[in-house]
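Read through the structures below before going on.
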Structure I
Amino acid sequence: MSRSSKTALAALTLACTLSRAAPPLEEPRYSPNGRLDAARLEAVQASVETLSTRRRNLLPRADGLMDLRSVFHAHAGDSSHTGGKPEEMLAAAKLAGVRVVFLSDHFRPPRDYMDSWRGLREGVLFIPGSEARGFLLHPEASVFPLMEKPVPELIPAVVRGEGMAFLSHIEERPDHPMTGLTGLEIYNRHYDAKRDFTGILQLVLRLTDPEQVRELSELLRRFPDACLAAQCLYPQAYLDKWDAANATGHYTGVAANDCHHNQIFLLKKVDDETALLGTIVDKDEAMRKVRASLRPTLRPMLAGKPDGAIVARLDFDPYERSFRNVCTHVLAREQTEPALRAAVKAGRVYVSHDWMGDPSGFDFRVVGAGAVGTMGEERPWVPGQRLEVRSPLPATIRLIRDGRVETVSQGEALDHPVTRAGVYRVELWLPIGGELRPWLYSNPLFLRSVG
C-alpha cells in the first residue's frame, strides 16, 4: 500500500473511532481552493486590517510570565526534502517576532541531532530535537544510542529529567497510546495540505497555464499569509485525541508548523511538448510529467525556452510566512531553555494563527476560592470558582469542558462560574473574509473532583 493510501486509511479510521464531541463552531463557508479567489483574498485582508485596529494592549501579567512566540516542528538543512537552511530560519524568526524555535531535525545517523543549533542566536533561542518514529523528541541530552531501539525503551530515555516527547501526525497513528508522552500536536500544517486533494489538482492546472500562473503569482505577492492559510481547517481529529487523553491524563498541546521551506513549486521544460511539475526538493524522476497534448496551455510557456529551463516558480512557504501561519505561545519565566521546557511541560501554552491577529496578552485562568491558577494547572474543584478569559481582540469565545461545549460568548472577555469539575479549555474564533475561522486554542485547566 502506498504512503498516500495508508494516510487516507488512517484518517478514515480516526474519523470512525473518535467522537466529534465538540464539532467546529462553524463549518467552512469556502473550500481551500475557493479561498484563493482574488475577491475572497481581498475580503480576508480587509478583515485582518479591521481587526488590527480593534486590538487592545492588555496589562502585563501579574505573575510575571513572559509570552514567548515559539514554533515547534521546524526543519532546516536536515534532509533531502528540506529546502531551507538554519541561517534562513534565524532571519525569518527575527522578522516574524519568533523568540524560540524547537528544531525537529530528521534522524540521520551518524549525525546526532542534539549537535544542531542550541542556545541564543541574535535574540532567538534554539532548542534541538528530532522528528523521528512518529514523535517530536526533545531530550535534554543525547539519546543517540537508543534512537533505533523499541519505542518503549526510547521514550522514557527522551523524557528523563526535563526531556519532552510529543505524538506527531495524529492522522497517521490515531490509536497510539499517550502513556509516557509529554503531549501531542493539536494542529499540524502539513495535515491541512494532505487533506486538500482538490487544491493540489487545481495547483497543477494553474501552474500549466501562463495566465493563471501570473494571477497566482500576483495573489501570493499581495496576500502571502492568506494564500498559505487557505488550506487551514479546524483540526477536529487532533482535538478529539487531545480531549480524550486529557480525560485521564495531563498532556500539553502544541502546534506543528512542519516547515521546511520546500513548497516552492516549479515547472521545468523537458522539450517543446513536455514539462515536469514538482518542488525544489524533487529530483526530475520524482516530478509529475505534464504533456501539452493534454494541457495545450503549456505550449506557449515552453516555446522558445531551452530544455531544462524553469518556466514557472511559485514560493508558498518561506519560513517567515510559515511562522506567522501558526505559533505556539509559551508563558515562561525567562527566555532560557530550562524555563521553556518547564513551561511547556506544565502546559502554560496556547496555539494561535498569528497571521489573523497578534494574540499576545491572551489569558485563561481560574480564580476564586482563595486561589488563582493558569493554563496547565491542576486544582481541586470547589464551589465559588470562576473561569476568566481575556483576549486582545474581540472574538467568539468557546469554552469547552471534557471535550463538549460548555458555553459560547462574544467579545474580549468571559467570566464563567464553574459549577462542576472538569477539564476546561478555550477556543477563540475570528470573523475573517465572510466566515468564522479558528484563531486560538488554549491548553486546559484541570479542575478535578476531590475524593
Structure II
Amino acid sequence: MKDLEKLLSQGKYDEIIELLEGKAYSAEEQIVLGLAYYGKGKRNKAISIFKKTLQKDPNNKDALFNIAESYLQLEKFPKAKDYALQLLKLSPNDWAVHDILSTCYEFEGFYDRALHHLSRAINFAPSDALPDLKMKLEVLKERAERAKLQKKLAIICAKGLDNFIDDIIKGLKDEYWVQRRAVTTDKEIKAAIDWADIVWLEWANEVAIIGTNYPATSRKPTLVRLHSYEIFTDMPLKINWQNVNVVIFVASHIEEILYERYPMLKGILKKTAVVHNGIDLKKTPFKERKPGYDIAWVAHINYKKAPELAIQIIAKLVEIDPNYKLHFAGDFQDPRYEVYLQHIVRALGIETNVIFHGWVDDMEEFWEDVNYLLSTSLHEGHPYNIMEAMARGIKPVIHWFRGAEKLYDKKWLFRVVDEAVEMIITPDYFSEAYRKSVEKYTFKKQLTSIKEIIKTVTE
C-alpha cells in the first residue's frame, strides 16, 4: 500500500491504473484507483469507484470524503452536502468536512449554517490551512450581512426534482437573498414560504399544490414554473391559481397543451410568460466535430424518453457498419426498462454496440468524444441535453415530438427510424450551425427574463 501511495503522490496515475484496474479488491486499493482516475480528469470513473467502495463499506470515510469533494468540484452542492453530512456523523471534528459543508450551505443561502461550519473548520484545522479559512470567514460574514438588506426569495422544489434551479440561483444571488429549498414535507414547504418575501415554486406539482393553498402565500408575490409532465396530470386543477402572480412556461407548446387539456384554466391564470431554458455558452466549450460512430443518448431512462426507439435505430446502424456505438447516459427509473433493454440488446446481438454508463455526473467528460446526440423522447418541454450537445458542436438527431419544430430546424427532426439512420450516416455535418442555433437560448437571456418577471410582481 505504501508503494501505491508513493505512486499517487508522484502523479503516476497510469501506472496505478495498470496495476489495479480489475484487481483492486481492498477498500484502500479502490480509493487509490479512484484518486488515480480523478487525477487523470476521469471524474465519472472515480466517483463510480468510490461508490462501489461504499456499497461494501457504507461508513468508509475516505470514500465519503472523496465523493463529497468530487461533487464540490463539479459544483453539485446538494450531492456534496449529502455525502459530507454522512461523513460528519463519523468524523465530527474533521475540519475539511466542515469546510465542504460551509461552501454548500453558503450556496443554498443558509448563511448561519455556513458560518457555523466554517467556524468549526477553523477550530479543528491545522495551522497551514488557517489563513485561507479565516479569509473565507471574513468574506462569508460580509455576504451574510449584505443578505439582510436584500429581499428574500425562496426557490422551493421537491427533493429529486431540483436539477434545473442551481444556475438560476447563481444568477439571482447578487440581487436577492436566495434560499434553495429542496423539500420533502409539507412543513418544509410552509417554512420556506413563511421565510420568504418572494415565493418561487419549481414545477406545477404536489409542492405547488401545497404551497399555493397555504394561506400565507396569498400575501406574497408568487411564481410557478411549469416544465412539462405536470400538464398530463390533474395537478394543475388542484393548484390555487388565485395565489399565483405569474406562471412561467419553458416553451409555448406546453402552454398550448395545458389549455387544450384544461380549457377552463385560460381564464383563471392571472399572467403567463414563456421563458425558454438557457445555456451558458461561456462555460460550454465549442469545437468543430465531424461524422463518426459515437452516439449519445442522455436522460433518465423511462417511458417518456422512448429508449426502445434508440435501440431500433442503433440496430439498423450496426447492420450498415458495426463500428456504431450508442452510449446511454442515464439511470433506470423503471426496472422493467432495465430488464427489457438488456434483454433486447442481447437478442439483437449488439452488446458491444450499446453501452449503459448509468448516471453521469461529469457531462463535460462524457461529451468529449461524441459525434451525435440522439433524442427519442415522445414529449419534451425545452430539454437541456439537446442544447448542451448542439452548443458543443454535436449534431442533433431529434424525434419530432409535439412542439419540436418551434425549437429546432426541421432538418434535425426525424419521424421514423429510417430518417434517423439517414441523418446519422449522411456526411453532412455543420458544427457551427448547431452552435449558432442555440445562441437564442442563452442563460443570460433566460436570467434577464426571469429578473424582469420578478420585478413586475414586486414593484
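Readers should treat all values here as calculations from the given coordinates under stated rules, not as data from a laboratory. Note that the structure is predicted; figures quoted are calculated from it, not measured. Cβ atoms are built from the backbone, for glycine too; each structure is taken alone.
Key figures
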{"item": "Relative contact order in percent (Cα under 8 Å, 6 or more apart) - structure with the largest value, from I, II", "result": "I"}
{"item": "Test item: P(r) over Cα pairs in 10 Å bins from 0, in percent calculated as 4, 17, 26, 27, 19, 7, 1, 0, pick one of I, II", "result": "II"}
{"item": "Top of I, II by distance in nm of label points 7 Å out along Cα→Cβ at positions 227 and 355, largest first", "result": "II"}
{"item": "Entry that produces -7500 once helix-only ellipticity at 222 nm (-39500 (n - 2.57) for each DSSP H run of 4 or more, over all residues; to 500) is calculated, selected from I, II", "result": "I"}
{"item": "Distance in nm of label points 7 Å out along Cα→Cβ at positions 51 and 195 from the coordinates reads 1.8; which among I, II", "result": "I"}
